[in-house]
Structure I
Amino acid sequence: MDGEEMLMELDPNTDIGCVAEMHQILAAALDQSLPIVIDASGVERMDTAGVQLLYSFATQAMGQSRVVSFRDVSEGMSDAFRVAGLGDWLAGQGA
């Protein structure tokens, strides 16, 4: 976090093994009033648990009028969202 935004960098392997920790971090981000930026540049592989968590978080945050953006979405993340049927949604987020 740099004072102007809440930045979260995703793990290279964003999968079931890290979603519990990610969920805690993202839930805490909702308590902040800053825009939330998710840096996905380092994602090499993402499973459906990672996709589900990010999609659920982003839609919940946006439903609360929070600003959420995805920065530097990697091919690995794009592929995971596409396979889950959410490729168009991700693209609609400016990713």
Structure II
Amino acid sequence: MENRFCRHCEECMPCPNGVHIPQLLYMTAAYKLRSSEWFRKGVGAHLKSWENCDQCGKCEEMCPHLLPIREMITENIEFYESVAQGSPEHQGG
């Protein structure tokens, strides 16, 4: 089984490029747990930091859980964009 769960220990921080890594990895969980409005506002505030990622991999070197952080960020950005376009179905509060 592949390790894909961020424990929000923040050992990957600070990112030298200012990316809010734990918040970006929380996107799919936030979508399931929160309202659509909270999700769009709360996540959207951190989303812009993703643009600063230059794929240096320093976050992965520091992660004690050996997460594929760069890949997970990309997947979460794609998820956020799909939500912004109206899918998948919201199940949150």
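Structures compared: I, II; top value of distance in nm of label points 7 Å out along Cα→Cβ at positions 67 and 83, i.e. the largest, recorded for I. Out of I, II, which structure matches -0.66, -0.84, -0.94, -1.39 when log10 I(q)/I(0) by the Debye sum over Cα atoms at q = 0.17, 0.19, 0.20, 0.24 Å⁻¹ is calculated? Structure of origin is I. Of structures I, II, the largest value of relative contact order in percent (Cα under 8 Å, 6 or more apart) belongs to II.
From I, II, which structure was distance in nm of label points 7 Å out along Cα→Cβ at positions 27 and 75 = 1.2 calculated on? The value was obtained from structure II.
All of the numbers you see were taken from the coordinates with simple rules; none came from a lab. Just so we're clear, the structure is a prediction, and the values are computed from it rather than from any experiment. Cβ atoms are built from the backbone, for glycine too; each structure is taken alone.
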